[in-house]
Structure I
Amino acid sequence: MSAKVIGVVYNATKPEIGALVGQVQRTIEQLGCEAVVVPGAAQDMDPVDAVVVLGGDGTFLRAARLVTARRTPLLGVDLGTLGFLAEVSYPDLAPGLERLVAGNYTIEERPLMEVALVRDGQVVASELALNEGVVLKGASGRMLEAEVFADASHVATYGADGFIVSTPTGSTAYAMAAHGPIMAPDVPAFIFVPICPHTLTARPLVLSDERTVRIVVKERAEGAILTADGRTVGHLQPGDAMTFRRSEHVTRMVRLSTRDFFTTLRRKLQWGDRLRSDGAGGTC
């Protein structure tokens, strides 16, 4: 579908972002389209046909939250960070915008996860996450004690600094930093990763996303929080349960090339690159 009204979501903390936003806006208008510019911290935006995201993965996640209900496609623009969600680099954005306006692109849908806080059997807060839901210990530094379930099956009781439940999209984010596995985005699964578990045998688990992951805090919940893509869902009390299940909603990502997930991994993580000494041609 061709785009006539294009949103521009940007990270206002980036140096010289104003000049970049201005150039993108002018390019969109030169293509005969209307540009709607909003900062990444905005809470809402007017309906648009597509959204261009200037910033890293954090900005992309915030933009996705703004347009999920409308199923608006997003085009991520790489400004030089490690982010995995960008589709095009800034120097290549102008021809990318031409293709966006002409409707010459494909859509990749990434599943979202519903993250909910349950207290006394009632959902008291919930959010959608593209990357992950996280349970984090409080400022006291005391570890969390929690029971983990997959549907009705008891997985284990853990003592840890926190817990990550990640989508395949989030497997290259916080979960990867916590030594979780990298998962291709078309795998219908969740990743459960305990953060600094107090048992050496505790390891990440891969679970079907047809299951509901449930974490029940037993003790030591003072100050602990539940987050979804970095946004606070709620503060925890002993006995609270957190549920993580696949949502019916998706994030729709604009694809302009045939580059696949593994090409992105090689480029971003420098897989296969050989370290060389100072121009001598020998390996380090």
Structure II
Amino acid sequence: MDPATLARHALEALKRPLTLKEALSSVVDFRIDRRKKFPLYEILMIAVCAMIDGAKGPTDFERFGKAKLRLLKKFLPLRNGIPSHDTFRRVLGKIDPKRFNAATVKWLESIADVTGDVISIDGKLLRGALTTDCKMPCIVSAHSHRTRLVIGQVKADEKSNEITAIPNLLDVLYLKGAIVTIDAAGCQKKIVRKILKRGAGYIISLKGNQSTMHDEIRAFMQDPAFKARFKKAKTVDNGHGRVETRTCWQTDDIDWFEDKDKWAGLRSVCMVESVVYDKSTGKTTSEAR
């Protein structure tokens, strides 16, 4: 094959989306060859497909595999059928979770364009589950609004460690052109710098964990003299026995904010007021954030 043709094939290969099997090949198989009944890629591919379908754990992975056996056989040899839930649990419990996560993220990057997508990052405590030192584990996940998929996860030992887990998750996500949203736990200068470094923008909740900044911006946003000049949008949701009206005010007039330059990429601030009318009680409650 001449060099020009070889170069063309190489470029075409680079443009081609990465297959899930190719991406998962970076995960190291810890098992002894003579004891392997199922190739590692079969176990991992079934688990990934099952999770996309909503599966929560090893038992669900086995059920998914058996229910979709005919479909899966179009893509996988499955000479020994579907692995048991014990096999899924044992293998997934011993592989390197960082490599597995990085491999799935790499695959998602190759098949999805996140430009303009909204990526929500949130941490949730796994209630009913405890680590060996009796702490409740926290899983920090990144959710794509466009694809409705979880595109990355990392584990923190407890909710207070969410701040340290978020940068680790950002490191393995492809975010160029996306908008990242995080609750108040992500309102940290280090985190917004990391988001910008990954090529994304951000919308982050501001609460009492940044008390001075929160008080200053809240007072500014609620001042009638300024509020009349802000951009405004409103939505009304009617369902589940209540009517919720949300009003959002937004402004890029933030030159007055003394610490503006300490927050990389800060361009505007907004306030959302939620007014809820409960039809059964006749009561109205409101909250501004």
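Read-outs: derived from the displayed coordinates by stated rules, not from any lab. Only a predicted model underlies this, so the values are computations on that prediction, with no experimental measurement involved. Cβ atoms are built from the backbone, for glycine too; each structure is taken alone.
Out of I, II, which one gives 36, 24, 17 for semi-axes √(5λ) of the Cα gyration tensor in Å as computed from the coordinates?
I
Taking relative contact order in percent (Cα under 8 Å, 6 or more apart) from the coordinates of each of I, II, which one would give 18? Walk me through the intermediate numbers first.
Details: I: 18; II: 11.
Clearly, the read-out refers to I.
Computing mean count of other Cβ atoms within 10 Å over residues 142-149 for each of I, II, which one ends up highest?
The maximum falls on structure I.
Work out the source of -10500 here, i.e. which of I, II gives that when helix-only ellipticity at 222 nm (-39500 (n - 2.57) for each DSSP H run of 4 or more, over all residues; to 500) is computed.
Computed on structure II.
Using P(r) over Cα pairs in 5 Å bins from 0, in percent, for residues 86-165 alone as the calculated read-out, with 3, 14, 18, 22, 21, 14, 7, 2, 0 as its value, let me know the right label among I, II.
Considering all the candidates, the number was obtained from II.
Rank structures I, II by distance in nm of label points 7 Å out along Cα→Cβ at positions 198 and 262 and report only the one at the top, that is, the highest. Don't skip to the end; give the middle numbers.
Details: I: 4.2; II: 2.4.
With respect to distance in nm of label points 7 Å out along Cα→Cβ at positions 198 and 262, the highest-scoring structure among I, II is I.
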